[in-house]
Structure 1
Amino acid sequence: MSRYFFEANARSAVGLVRNGNEDSALISSQIIAVADGMGGHAGGEVASSTAIKTLASLIPVITDKDIDEESSEDLFINSLYSVDSQIKAVSDEEPALEGLGTTLTALFVQGESISLLHVGDSRAYRLRGSSLEQISVDHTVVQELISKGAISPSEVSEHPQRSMLTQALMGSGNVEPVLQIFEAKSKDRFLLCSDGLSGVLTEKEIKSLIKGKSRSQAIDALIDATYINGAPDNVTVVIADVSEQSDQGLEKIGAAHS
């Protein structure tokens, strides 16, 4: 039996520019995730919802209390291959969707640890006490340039390749998943979001809006702030608090809701 669980809320909004929602998300007592689709409206919607629905279908196996923690982690990381394969199957069935793809950022809490599975530029943050930390690393061209010292973080917003991904789930079979493990602590708060949030608000703004509020109040405050700033993209936010007990059910949000 896991020592810690998630108590989570989520919301997905279209924004002020896009015609439809290409974001999807899920919340449950042990796994939360956000996916941001790409490939045109139809393709993006299908890709992100396929990723979330595939992951959701695997949750009973990944969280089976009769298997050990290491096996659960293996199943979690291998879920990425299942997602990628399912995206390929969908693309093969519908040639018009060729080029579809999605990000996927997911957290899995079990025992006293939290595992991060991450592809793309949807982000994961941890608020511990008064300290907010981005725990995911964007798979983007500009992040690689920052890591090499070629540009400074302040130059990102003006860079012509700021939205170009270096990794995404596109059914290509070349996924290289890496699992990051973090210590779970009661009352830690985690934020997962599509770049419709992180591309509009600064880390300082995000921290001020999620600290000291209920999960639902914090989500509404974050999304309201993106709208005030023009909301140029779909925006999806999951906020989860680490708790020693949870009656959280499985819920799919955004394009995966249907």
Structure 2
Amino acid sequence: MTTQNLLPPVIPGVQLEARLLADGYGVIAAADVAARAGQALGDLLALAPAWNRLTPDAYLRDGGRYRRRRHGSLVVEGDTVRAVPHRAHWQPLDYNALHGGIERWFDPLEEAFGVAPAFTGLVRAFARVADALKPGAACWFVEAHPFRIDCADGIGRPTPEGAHRDGVDLVVVILVDRHAIRGGETRVFQADGPRGMRFTLAEPFSALVIDDARVIHESTPIQPMDNLQQGWRDTLVLTYRTGGFQDPPTAPEGSKP
């Protein structure tokens, strides 16, 4: 049964892999995220202005205008992080009943953002966490999604598809900013059982890490705190997958390195 405690269940960073294997998810504080990335926390925080330059999501099938985003694809082999040519984001309908089955061409990551040591450090760090799920993986196929959800029209939906899995091995949700909003509660559930938890990520660059095979997740809608200022919720979502990127069934074999 879902608990009522809205404080995130933050654990010491050194316990993340063990908690991920035991429970299927873990939440770590910003200081531990920075330490794993080999960066000063201030360098991570310096990434945040890029969220002011995200572009509208033209694919929202609920008719909303509340989501801005960009998209990048990378491969991690050992300690090497390399970007691949810009490609569409695609998910099967099995994992995204609302937006699955179509190629969604979002604007690419800004060049300076994509090569910033703070960003590549995050990508590399969580690839090492993914190794705990699948030891010996030759490489990790990573998709990076910076999101801004706003409530300029009254409500914004971080996960319009509802509670879902992403069809990958590891999902990392990094909170970048919350500004003048109510809602945006994170919910995680066992994929094959009754257990769940709900909480609100609030610390910039704290992270929720999920074993996608075992845990379903969603975030609740956001509303403005008041009518005097705009509100938004910024996140960086990183997904890690073995064997290749998710591509349409007819995609050429060249989608693999």
Completion exercise
From the coordinates of one of 1, 2, helix-only ellipticity at 222 nm (-39500 (n - 2.57) for each DSSP H run of 4 or more, over all residues; to 500) came out at -4500; that one is structure 2
Practice task
For structures 1, 2, calculate distance in nm of label points 7 Å out along Cα→Cβ at positions 110 and 198 and state which one comes out highest.
Solution key: 2
Exercise for the section: Rank structures 1, 2 by FRET efficiency 1/(1 + (r/R0)^6) of positions 62 and 118 (r between Cβ atoms, R0 = 35 Å, to 0.05) and report only the one at the top, that is, the highest. Expected result: 1
Practice task
Using distance in nm of label points 7 Å out along Cα→Cβ at positions 86 and 182 as the calculated read-out, with 2.4 as its value, let me know the right label among 1, 2.
Solution key: 1
Practice task
Work out relative contact order in percent (Cα under 8 Å, 6 or more apart) for each of structures 1, 2, then name the structure with the largest result.
Solution key: 1
Exercise for the section: Check the numbers for percent of Cα pairs over 19 Å apart, for residues 94-213 alone across 1, 2 and tell me which is largest. Expected result: 2
Exercise for the section: Compare distance in nm of label points 7 Å out along Cα→Cβ at positions 70 and 150 across structures 1, 2 and report the one with the greatest value. Expected result: 1
Exercise for the section: Give the label, chosen from 1, 2, of the structure having the highest value of mean count of other Cβ atoms within 10 Å over residues 134-141. Expected result: 1
Problem - Given 22.0 for mean count of other Cβ atoms within 10 Å over residues 6-13, calculated: source structure among 1, 2 - result: 1
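Work out which structure the value 47, 44, 38 belongs to, where Cα extents along the principal axes in Å was derived from one of 1, 2. Write out the running numbers ahead of the final one.
Values: 1: 47, 44, 38; 2: 49, 39, 38.
Derived from 1, not from the others.
Which of the displayed structures (1, 2) returns the greatest value of mean count of other Cβ atoms within 10 Å over residues 22-29 on calculation?
1
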Exercise for the section: For mean count of other Cβ atoms within 10 Å over residues 102-109, find whichever of 1, 2 sits highest and give me its label. Expected result: 1
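Where a number appears in this text, it was derived from the coordinates with a stated rule and is not lab data. Remember, predicted model here, so these are calculated numbers, not experimental data. Cβ atoms are built from the backbone, for glycine too; each structure is taken alone.
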